[in-house]
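Trainee: Some structures are shown below for you to check.
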Structure P
């Protein structure tokens, strides 16, 4: 089931239903894009048609964060729960280990994807990691990276290049890789590899994960200024 928020489609599915949908994509063997939509991406998409097109072309768009869930409720749209990039990734890895899907980790700083893959294999016995590749490559090298990925024959690719670079790479090169699904997961590899600590569970339950990240990375304050602008945009659109 889908709804629309500020022009972007959003799948109103639980985490379990989202994983099941991705399983169907993989079974089909056809390429499918998965976008985890957060307030920053949606706000920027109001002024960047390319970003909005990524959302509209995606086979699955999940509400990544409480900001999107709140905005949907303000707009009178029903959203069951938030489905964040890292939580979706871990749920899909668990399913991949059981189903035998071949996964590929693309992105983050040199060495991080390998470390994240190692930890995932320890935590999910039976997981088949087709390969890893760091995310520090130029636009001129992007097609070559896609060819490297293709040679490993993955079915599911996690792309951690940060938005919108990861969505651009997925949009341009998913078909070339031969994979059935690609998911943009932002900084998830750093968390899984232990390079960055995720907010404590109690902060996650209070929906204050963004605050913990801001305190950990004060340089993000300029990006965080988008949040009040997003809130005002939603209120102006749906309540005034």
Structure Q
């Protein structure tokens, strides 16, 4: 472990974990974002993979475009005055949803080329990604930089795609006994392919995920404190040896 990472963890472990959008602060597991596509569409590994590609093509590019356009009506403070909110929230909402719609129009031909008629299984939930909170929730937040938009967008995409694939494969195995069409066992829970079953499986996955994330945060905090406690002694002993 590097010293600056250990210091950041020891100083504020919650803030350090907040920046990890893949595992320790996954937006679906920790904030409940993007639930509808997960429980309705991610019924198999193949569907989850299609949805993951769609999110990858939409989330970061739309966030970048919205970051550029929202500078026309930026929010500079975390807690702006009511007058500023009244003037800027509505145009910013249009900017973020409109940016996602423009990127969707560009991404759909790519998705159609990759998956063809299989996209029809997603129904209305594919275009509904345009107003998904994962893409639009920033409209009421303070103006972010382009670097942050790209970095955070990629991390959220990876975290969401990882959960999609896990949930899709687990639900396919429970409902049909297969994973990506490869037979592994008999059907265990047929209702896993339905939205009600999706909520149940997602709840179990999120509970396990949260427990593991909490264990990892505690482990990193203890490791960081141990490193900082030992490292100065190592430096002092090294100086003594040189003398």
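Only the coordinates and a few stated rules stand behind these numbers; no lab work does. What you see is a predicted model, and the numbers here were worked out from it, not measured in a lab. Cβ atoms are built from the backbone, for glycine too; each structure is taken alone.
Trainee: Can you spot which of P, Q the value 0.8 was calculated from, given it is distance in nm of label points 7 Å out along Cα→Cβ at positions 18 and 34?
Mentor: For distance in nm of label points 7 Å out along Cα→Cβ at positions 18 and 34, the value 0.8 is produced by structure P.
Trainee: Further, regarding this structure: Of the structures labelled P, Q, one was used to calculate relative contact order in percent (Cα under 8 Å, 6 or more apart), giving 22. Name it.
Mentor: P
Trainee: Thinking of P, Q, which structure, once helix-only ellipticity at 222 nm (-39500 (n - 2.57) for each DSSP H run of 4 or more, over all residues; to 500) is computed, gives back -23500?
Mentor: It was calculated from structure Q.
Trainee: Hey, another quick one. Can you rank P, Q by mean projected area of the Cα convex hull in nm² and just name the one with the largest value?
Mentor: Of structures P, Q, the maximum of mean projected area of the Cα convex hull in nm² occurs in Q.
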